[in-house]
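Some structures to go through are shown next.
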Structure P
């Protein structure tokens, strides 16, 4: 599958029509499940999820039909987390950093400036670090798939100027997701972080409630944040992904052979989506520039030093615990703080 800039920019307005057409016969299925997420229909996660849904329906002989609700159609992240726990939706993808509002140690993979590159990310998340986090998620009575999907390294956008050093973040009004780790990190930078659900980000930037936000390039592009932001600073300050979660009762209602089919296709889609995001990132900087954004590439040194000096790493090492922190440091190949 190739992702073009044209397909990336497909409007969210097409979503209800697509959903109606693709799932007109869903009522004939034995298991009719809903999958909710917060990303535009054109994002690689939804493209690959649709492929997985189609493959699941075919391989199960129509017994399992999953309808996709993208772009916060069923509510903001915190709403949908409640829904997947209660069974209002059966599947949901969520950043581990936001999931930490329920599963405290889920956010350990998002520690600021922990991962230098993808060379460390995938061995960690497919290895001991990912296994540790999945174990923590399961304690919260949720089912989680083996493979985490990619959201990407996060970058900072701004309407007031580029971010070149940690000093530029002092007093900077920045939107952050509803997660203690994000708030803690930007507080250490002496910024003014505001926790806002993603569904409200565009309007918050447009009206000047915040000066900027931080997200991976694919989201900056698909959400058209370049329309309300002038600068994009390639800080790579956190790596972020999406855990594919399932309501435990709904999951266990399916026979084991169907669960195996569903898990297989979802995990395959996750790996394919990782490659899509990598391909997309190779072209997105040019796309954002063509849409009027100014891009700069700061060095990590001043940011990492500011976090260490402000006690950020020490604080989170204590919160996560020695054992969890040791798994993280082994995965990233360096001592943090």
Structure Q
């Protein structure tokens, strides 16, 4: 029996929307955070992924904008734009520009106008919200001007104002805690990375955090002068580390069996890989093809996504699928993706 790629696409989209909901809820959106997650939330990656998958859930889209309207100053616009350039397939540029248009109308968020003003001219208007199969959903009433300006049609945007600031004692919000302490700049990402790794070279830290390597090198050298960041030579390379025990005050004691700090995840390559699989599942007419053809297309997607999955540190979770063929490959890979997002 052939796999329905359309059903699989709908399921994958639902799981991504669910993941994004839980992360937004964890940082203060009115919702229900998922207990048990032990990873650091990356707010810029979260926003960029929401511009794409939030189109499938109007409430997710609007509640995320509600949070940004109150706490958008906690987003690094420099890093947001850098990640968007490095991983152009993750975000929907028009949605990002429209959100920036909404925020830029507030004096407190006028810096967001940079993103809105740099957006390309709007193309043929289309519905902002999509059904799970990717077809446009109907919109009602007068189109919201900030979105219509960027070629996206939706009804009036009404923000409820129910969002709360990130809980500084929640493990997944470590990056927000460090930004509150050190400022919304690269130092917060650097320290979060060092707290979740034994040590690292500036190039590796830059690759994970989304900043330029030379900038990270300079900042690390400055941080070393504090005596709290240490370095050790590995050949010609200089690696940096911290004594994590000195930083345990940042978070409450961890649950049994877990390390003092949550896991660092490179979310952008993970989201890029998921989108690559989603694009394959959305290929026109693929449901009518043989299981061999379906498997070959998924294998192509897996091969292309593997470098991103390696960067995200989750390649091993799809390793069981690599040696399979035909329908077995299809079923195994889809099950692995489902488990990954669960």
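Output the label of whichever structure in P, Q has the greatest value of mean projected area of the Cα convex hull in nm².
Going through P, Q one by one, mean projected area of the Cα convex hull in nm² peaks for structure Q.
Figure out for me which of the structures P, Q the number 16.7 belongs to, where Kirkwood radius over Cα pairs in Å, for residues 32-167 alone was derived from the coordinates.
Attributed to the structure labelled P.
Given that distance in nm of label points 7 Å out along Cα→Cβ at positions 72 and 328, derived from a single structure, equals 2.8, which label among P, Q identifies that structure?
Going through each structure in turn, the value belongs to P.
When relative contact order in percent (Cα under 8 Å, 6 or more apart) is compared over structures P, Q, which one is greatest?
P
Compute FRET efficiency 1/(1 + (r/R0)^6) of positions 128 and 256 (r between Cβ atoms, R0 = 25 Å, to 0.05) for each of P, Q and report the one that scores greatest.
Going through P, Q one by one, FRET efficiency 1/(1 + (r/R0)^6) of positions 128 and 256 (r between Cβ atoms, R0 = 25 Å, to 0.05) peaks for structure P.
Using the calculated result 20.1 for mean count of other Cβ atoms within 10 Å over residues 48-55, pick out the matching structure from P, Q.
P
Work out which structure the value -13500 belongs to, where helix-only ellipticity at 222 nm (-39500 (n - 2.57) for each DSSP H run of 4 or more, over all residues; to 500) was derived from one of P, Q.
P
Throughout, read-outs are computed from the coordinates displayed, never taken from laboratory work. Keep in mind it's a predicted model, so treat the numbers as computed, not measured. Cβ atoms are built from the backbone, for glycine too; each structure is taken alone.
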